[in-house]
Structure 1
Amino acid sequence: MRAARLHTFDETLKREELLQLEELPNPQVQEPDDVIVRIGGAGLCRTDLHIVEGIWRAKVDRPLPYILGHENAGWVHDVGTTVRLVKPGDPVIVHPLATDGTCPACRRGEDMHCQNGWFPGISHDGGFAQFLRTKERSVIKLPANLEPKDVAPYADAGLTAYRAARKASEILKPGMTAAIIGFGGLGHIAAQVLRSLCAGTIIIVDTSEQALKLAEDMGFEHRVMGGGGMVDDVKRLTEGGADAVIDFVGEKGTPEQGMAMLGRGGTYYVVGYGGMVQVPTIDLIFSEFNIVGNLVGNYPELSELMTLAAQGKVKLATRAYRLDQVNEAMHDLIGGRLTGRGVLVP
């Protein structure tokens, strides 16, 4: 099979060929619950850039070279002897973790915290290739009206956005407000999910006129240009501060700005990473702020998201690239030339 592999880290992300396209053996069924997926679409994520930069070396002990790609969808190609959920030919989306199903986290339904799980594209070979090995517990059969190349980024970007938006929706009652910082690959999904799950007023904040135009096209009435005046603009729109702020940037000042946008009793949901959240404890106490971290969602949440997508309540902005255009796609992401999500189609 053809695959794009990382051979050396590049902290600058300036090397023209960040990944190398190679011919490799197809992955094979190794265990009874294995599923081999023929990739129909593999989403490109900013985490892939962080992997290339070497940021994940401290978290994942994985020797180079290996295949990136953790947002995957396609068709079942082969299955192990105990697999009953899917059969060859079925279109599927792949939850990003391969899990054991028996550890305490899996028993609670929070399988993304599996104690014995592995992460294709991060700890193991991923989906920037023609085929991927995963587990039966990780695949969800797609509704008939969804194509793998159109939904692949939901497997991580969409699922992470869904989890954060679902948490926020539980506290947002009619008349309450939420500000979403960053209307990019994750933010544009979260805003649609939030609109589907609750009656709160949604404010979109972004430094890109292109992103704000996308928000307008998607019907989001309240939009704020990011920058030095965005905190005041949000406070004006919310008459004192938002009840929830979901930060999909998480660096370059947005943690401080996000916390400053909150009204008393508000909750800051941090999704993007790279910066620091620093809040005086007296402010946490006096204003009763909450700070909530968000990882990728669990299997049931991915299933729920696919239902919303099939119903047309959540739509994904994507740009397709061939597998041999992987480096072009990565540099488009680095250069800010992507609106929505990039998808590799082998």
Structure 2
Amino acid sequence: MKRFLGGLIATVLISLAVTASAQDIDPTGRKVLEQFTGVWDIEVADKPSKANPEGSTTRATEIGSFGLRERFVIGRSHPQRGEKSFWLMTYDSKMHSFPFWFFSNSGALGGEWRGVWNADTKTLSSRATDTPPHWTSSGTNTFPDDKTVDVEFWMKDEMGSLLFHGTAKKTRQPDAAGAKALEAWSKAGNAVAMPPAELKVLERLVGDWDAEMVSRPAEWTPQEQRSKSLVTRRWILDGWFLHDIAAPEKDAEGFSLLSYDAGLKKYRGWRFNADGTCSKMSGDWSEEKQMLSFRGEGDDGQVINSMVRFISNDRHIWSVEVKDGTGKLLFDADWTVNRRKG
């Protein structure tokens, strides 16, 4: 649970130290992940569906590379037109599967898939894991050789209606093409769908920050602890997500994404950690209190509550409290966060 806590605390933009290295990665999982790295030219064909009644074709450039101490492949796709995306994939050695998360400038908020590798056919077959009941889905990546990937993906709702269906052919490009593609992806553009107005609340978190943490005595921290962090936050995917990197040591141990889900009417956060895990939280904004509050639950019944109180545009305080199922206090800390000067 402490590993889970580390991720959730960092979801509120301050990271606890996590120890991991490339040597810890399962070699079987790493070998599969390596096939998704590199620079790719992609021909995409979207068949007629609810999401795209007329169907369409387009081309895109994709860059995939290892990150977070090589526990994740992090991908960025930049199309000639249409949806710009950001995705992550890792290997879950306990379940022998490959979790995948997808974000885009059209409002895809961390769509989750999980795949299984077939070494005989060289195919990763995936299913969505966060859809409503009775929805069905499929995503396959087949590698006929080390320079080509054949992709097919579709999803249907509980009535069997086709929500989307696409195919793609990916062709490996020289690594030198990656720098230009990454530069194009990083430039601000026009989002496919307008970001919600509620994201203006997060605007005051943008910038470079110095954070000081004080944890009060609790079950997991019997004595008071103090630490400092450097925090950098920027908008990505044309204003849809606030990207946060918190560095408690020389190297950042993970990063967070914050956005607003208009369907759920909740602020949502995802934290990706260098130990290969992802944690999530959701919360609300109080205009009267000038405060964001988040809640998450641990796999052992722990309840995690956190809040950020805006003192000014240059200062905020983030608090985290964790209790077990009986109400026993496990962790209690504040981070005082000040905008870096100069």
Structure 3
Amino acid sequence: MQDRTATQGAYRGKSAGYPQPGTAILIIDPVNDFLSEGGAAWELTKGTVEHNDVVGNLQRLIDGARQRGIPVLFGPMAYTEEDYADSALQKRSGINRIMFERKMFLAGSWGADFHPDLQPQPGEIILEPHKGTDVFMTDLPDHLEKLGTTHLVIAGMTANLCCESTGRHAAERGFDVTYVSDAIGSESMPSYEAAIRLNYPLVGNAVITVEEFLDAFDGSGGAVAEVRAGDTVRGSDHGDIGTVSEVLSASDEHEACLLVPSGLIMTTDVYIPMDSVVQRSGTTVFVNVPKLVVTKMPWDKPPTRDSRGEKSGPPADAVQKLYGSYEPTH
């Protein structure tokens, strides 16, 4: 049965920025099989891991979080004989078959252990092992609830599988999801680029670097620092949208918005609603719409209060049938 409260909790009353407390970092599969030479998957992952300096950037992210008092959770995998004999995981999916055949993440092995530079510290949370690509199918939700988490920051391995699946589930559950692009690797560069450039910008709320995340956390204090004329605007795909020329305050008729004028990047003036701003890092503002979609949005004029009502749809008690002339089947 569908959990009808799944999307209600975390976002209610949410402000932009990274709150403290309220922000947690999830490091997925920071283990030898993925990240160390000689690991069972190293021949697949080494290209993106070395290109992005994933280990070094994960170190910077984890150390920065610890210095700032941000909880760090570790989500590894581990497989036993029973997983394959009793649950037949090798028959469940393509990736489970690959992990089985390559003897990846065998419980108690060097390959399933944490990379030597990415060891949890005493008191940090180590999750029960996930057996597929979704870390939400472990005790992660319980720990996030205990921590009072509203903003989940995801890094680790791999881009198009565990990181993406977990972020999708988190977003469906109402969490503000950030992907840390330079602290994520994959089994190939095409799968990494597809996840970072195409999927994450729509699944999550921001795709940013380690440095941008730490700067945004330091500058937000739980709310986005004041947006100013001259700030650079980037989409949820990290694409450069342009420069803020004016910040329009809310009025009786219009909602607050940012004006990005036409120029080399935008062919027309774009009025970006202020409530689409999710983070500010230094002088860079991040909005939760990909650059490639911005010109398809109805943002050619300042957003009016009436238009917001039109976008929200009718009140529930005014809807006679949800799907035009049909109702859900019970």
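Just so it is clear, none of the values below were taken in a lab; they were calculated from the coordinates. None of these values were measured; they are calculated from a predicted model. Cβ atoms are built from the backbone, for glycine too; each structure is taken alone.
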**Message:** Comparing distance in nm of label points 7 Å out along Cα→Cβ at positions 226 and 258 across 1, 2, 3, which structure shows the greatest value?
**Reply:** 2
**Request:** For structures 1, 2, 3, calculate FRET efficiency 1/(1 + (r/R0)^6) of positions 74 and 322 (r between Cβ atoms, R0 = 30 Å, to 0.05) and state which one comes out highest.
**Result:** 1
